[in-house]
Structures are given as C-alpha cells and as structure tokens.
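Below: a set of structures, written as structure tokens.
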Structure I
Amino acid sequence: MLLEVKDLQKQFNGHQVLDGVDLQIHQGEVLVIIGPSGSGKTTLLRNLNFLEHADSGTMHFADQTIDLGKPSKQQVQWVRRHTAMVFQNYNLFKNKTAQQNIAEGLIYGHGVDAKTANQKAAQALKNLGLYDRRHYFPTQLSGGQQQRIGIARATVLKPEVVLFDEPTSALDPELVGTVLKDMQRLAENGQTMVVVTHQMWFARNVASRVAFFADGQIQEIGKPADIFDHPQKQRTKQFLNALADNY
C-alpha cells in the first residue's frame, strides 16, 4: 500500500463536502475517480496534497502517518515533494517559457542545479514531441500543448503519486486525445496516478480501479469492468446511465 486515507472530513460553511472518505492507493496503479460535478472530487484531490486542509482524518503515505486535521509544516512539505498535481487550467507561469516552466520546479522545489534542470526539461519536451516549442511562452501555445507541458512539469519531478484534476476539461475536443495518450503512456510506465475525469473512455480502458464518488463519499470502487458493467449501487447506475453514450 503506497497511500491510505481514513475518515477524511471536510466542511465549507457548514456544508459537508467530504464525509468520511476512505481511500487506498497502490503502487503503480491508476485510480480514476468519476462522479457528478460538485460532488467533492476536486476537494478530495486538493486535500491529498494540502492545497486545502481537511477538518480531520488520517493519511498513511509510505512511512509517514499524518493527522490531516493537524499536519506539521514538515509533513506538508514532505507530501508535496512526493506528489504532483496537474490542474484543469494548466497553471503555467505566463512569463516563463515552456522549458522554464518545467525546469523551475526542479530548481526551486528539489534543489537541482540550473544546468541539469534545463537538460531534464529539454528531454521531457523531446519526449512529448514539443522540443521545438521549448522557448515559447504559454500564450503562444495551444491549450493541449500547455496541458502537456503541465504534465511534463509534474512528472519530471519523479513524484510517488501524480494527481490529475480534470486535465482535459478546459480543452477543445480535438485536443483531448493527445493529452489522454500522454497520460496513458505514463500509466504504461508504472506511474502511480489518481485521476478525476469525465472521460469515461480513459476510466474504462486505462484505470486499474474506478471509484464512483457522490455526496462527499466513495459510493463504490472496483475494476473498470465491475463498475461500468455491473454497478452495485443505484446511484452509480443512475450516473452511468446518463453517460451511456460516452463509453
């Protein structure tokens, strides 16, 4: 077991957003979280790497045990050094080139010297077929290219877990496939991933396990075929029936 969360609780203004979430993530697996909009999926991801702080709960991550309601500064830093997040809207630095966006996390987050960091960033861009765009700024790149650079920025750090928050939701439909192929390649290379998405094809064909999330809780979790073909909960059935044409 790489990471386990127990009884994660989070309220906003008296509204229970996360209601006793239990979650296990295994080394090398792709856990895809699906569910209706507004159900708390993004909040769950943001609590896993302390972009938001839970009210209570426990995290066991590698050899660390963390009180999610009262983490120490050192624990937060440790978790952030061992995880990475890919956001919906790219979150690239607008005043930095593609290569600089990738290199700076290595330099300032991991203490890598500038020369080595830029070499690693350049190689990451070559792997994506974007080396010729290395000196382009985000405004000179398509949405798909920006998101692929965001993925490269996250994975060049060699994190234990990469968290993806609706990575294709801001993209034009014709750009979605390229980003999903990059993610599929990561999965094939053994990268541990937790992916919140509405892309049912990805969930069905790439996920190791699929979790259906609604009303602040994981309603059911299992292998893709079990969730899509034999859902056990009525709420899961309702959600999938509404999306039947998408997978």
Structure II
Amino acid sequence: MLKIKNLRKTFGNNTILKSIDLDVNKKDVVMIIGPSGSGKTTLLRCINLLAHADSGILNFDDEVYELDKVTKKDSLKIRKRTGFVFQSFNLFRNKTALQNVTEGLIVARKMSKEKANEIGKESLDKVGLSQRYDYYPHELSGGQQQRVAIARAIATKPELILFDEPTSALDPELTHEVLSVIQDLAAEGMTMIIVTHEMEFAKKIGTKIVFMDQGEIIEANDVTTFFNHPKENRTKQFLQSINQNKTV
C-alpha cells in the first residue's frame, strides 16, 4: 500500500532522517518507537507532506512521488487519502466538537453542511461522543478532545491514519479511552502508523514494530520477534532500559 524509499530530511546542518525505507501493507498497524529526538514525528509529517523531505520516493498504491519535487496538488491529493492525529489535539477552540469534525469536510471537500453533519455525528458516535456534539474543547477532557481529533480523522474515510503519540498529552487515567478507540479501528482493519511510547499497547495491536534512533530505522520486525528476539544491540539496550524503568 505504502512504500518509502531513501527518505532524507535535514534542518539546517542537522540531518533528521537518514535514508529511511519503510513498507506498509493494507491493514497493517505499524508502531514506531524510539527515544525522543530520533525523528519519529518528522517521519510522519514527511509521509503526510506536512514537512517536505529533501529526497526520497513515496509510492502510495502505485502512485509514485519524488518527495523533493512534490507540488501543492500532490500534497492535497495525499492528504485526502490520509488522516493525521496530532499529540496536542489541534482543535479549533471556538468550534464545537461537531464543527471541528465537519470543518474540513465542508471547506476542503466542498461537502454540504447537511451531509457533513451526518458524517460528523457518525464519526463522533464511533468514538463514544454521541452526547458531546455541541461541547467546545474547553468543556471536554483531554481524552475526549483527542477522541474528537480521531473522529475528525476518520470522517474523511482515509486509507491510512497517522498518529503522532496520541496519548502523550494525556493524564494516565485518560489514556485508556483513547487507546481503546484506536484498538477498535485496528480491529476493523484500518491501516495505521502510530508513533507511541506505550509499549504494552504496541505489543497488543501492532503488526510491525519499527525502532528508530538518531534519524535511522535500527530494526523493524513483527511484534513477537522484535520484543522476544531483537537482533541489534541498540534495540536490546532500548528494550532493557524500558524494562528497568518498569521495575523502578
């Protein structure tokens, strides 16, 4: 479904992504893990063309894009096929939950308000917010706000959803409700790439684990092999540090 080849990204003199190769199959749930500053978020943004890579090839269902030459038209085309859920929600503070979901449908996709409201309500129902259509972000908990953001992403019927640490801005007690929604999407066969620090969640729903460090993919494998039989020393060190933190 999605193939990335030799993706590179620099900011000034800093190389953020170094020759990234990644394959994502339909219905995959790819979990990207790694220490802070390893380039995980930048990779997601380059896939969705929110950031422009310096080089690389993106093949999306046999539509091939040279990432250093993409046009505004290319960007819009890819974004119409993908959804993006930010760690900080990125909701309009002056719009209700329903309006946050329907805004993109009406403005970007030229959908009638009536049809957009129908889809918006269906999407909010799906994430357990059927009683919160008319609530503003400040009237919602962090978990509810993130579920509105997920509803906004699924309302466009994307082929692929990108999640950038969707629970990092939440209190631990609110994390479960968001992870539960994502787990339901995985069960329905939604193709997803998820940057996360929730290792147990990654083990539970991931089909592939990708470990990044210092702008490179160090190791990628199925869940069982990755966690039980890591090959690279850097991967072993990372997993060992996680296990040590659990026991502290």
Structure III
Amino acid sequence: MFDLSGKAALVTGGGRGLGLEMAKALAGAGAWTVINGRNGQGLEEARKRLKGDGIEIGIAAGDITRDAPAIIAAAVEKTGGLDILIHAVGERDRRGTEAMEPHEFAALLNTDLTAAYAVAKTALPYLRRSAAGRLIFVTSIAAFAARAGDPAYTAAKGGLAALTRSLAVELGADNLTVNAIAPGWFATETNAHLAADPALKAFVDIRIPLKRWGRPEEIAPAAVFLASPAASFVNGITLTVDGGMTVQM
C-alpha cells in the first residue's frame, strides 16, 4: 500500500530540511525522485549524500517561484512523467503589522501562496496524465494558529490550506488528489540553534504534549502516505504533524 515503485516525483524546496527528508522517503519507497531548489551546489551535495546511502535522486536547480514551467519540464524530462508533486517552498518574515509595508506583505504572499498556485497550475497537465496523481502542499501549523508579529506568513499558510481544499474539489474528477502537510516545530538545520536553546525547553514542555521538537525524518511518513495508494480516498485534508501542539489548550 505504501510502495511507490514506478512513480515519478518532484519535490520543490527539496535540497535541505523537511523537503529533503520527504524526497529521501519517496525515493526510498521506490519513486524516481527529483529535487528542486535555488542552490544548485546544495542540491548536488544532497544528491551525493543520498547516493552514499544507496538512494538515487535527480536534481533540477532553479527558482520555482519564478520559472516553474522550465523546472517542471526539466524534472519530467529526467523521470519520464510526473505522478507526485510536493511543493515545500516557503519563506518567512517575522515582522509585525507596524513594521511591514503592504508591498512587503504582498511579496511574501507571492512567494508562499501565489507561487504555489502557479506551480500547481503548471504541473496539472503532467499530473492529469498519471493514473493517480498526487499534489501535496507543505503549509504550517500557522495555517490554524497565530503568533503575534507574524501576519504575512500566517495569512499565506492559511491561504495555502484553503487552496488545498479548493483544488481538491476542483480536480478530484481527474483522479487527482490534493492534500497538504502542516509541520509543527521541527529541529531542522535552520532551527537547530532554537532546538538547543535551554530557554525554549520550558515552552516546549508546556506547549507540545510529546515535550520535544520533531526530528526531521518524522515528517517523511506523512509524505509517503499521502503520495501512496494507501491515501487513494484521502482528498482535501491538511495533515498536521506537530506532536499535538495545536490540539492542546
């Protein structure tokens, strides 16, 4: 039920962090997987690391928020098709309303939300050719809960969860499912300094029922599940992977 052999996958934002963990998991489950990111050297280094672990992936460098058609076409050329697309690209600007100008707010929405729509639209002709296409967005628990001083990211991720529902309804007739993953606090390389901060330990103990940060590899099973035949009747959901943070009062 979780075998992805013969499937072709593209993971945008797949050069590091949670994106790379999801790409690694798809490839490990049998999918011919291509990772995308802006840093070509970083992608090549990731490819070599995974090859050392016995996992083969392809790379398609470039800014997916600006040049989706060329990047997706390059990935399809490598794999011969596209059955699974995980869009894991996102940026954050932790400034409050008084510090952020409307054009800066709009710029972050463009990167985190509008670009996701553009990527999905570009990929649709390829995904429709699949016998069971899978489109998976990576949103955030910020789609459901807010912190002060983070309006643009919260709005963008909330919009991405709504876009997931809308596309799921629109595209279901094509045997194409659209779902999202909402990660909580993960100790990626970007967050390593925060995860190691003793001052945050008390907060984590109170707010996360499992009383720890997520390990990056713990996002991978969610991606494999949503991409696999096991999720053939799962459509329009946002799967939260946060150790219970958003359900605790």
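No value in this document is a laboratory result; all are computed from the given coordinates. Keep in mind that this is a model prediction, so the values were computed, not measured. Cβ atoms are built from the backbone, for glycine too; each structure is taken alone.
Looking across I, II, III, the calculation of distance in nm of label points 7 Å out along Cα→Cβ at positions 19 and 115 that yields 5.8 traces back to I.
Among candidates I, II, III, the computation of distance in nm of label points 7 Å out along Cα→Cβ at positions 11 and 139 that gave 2.1 used structure III.
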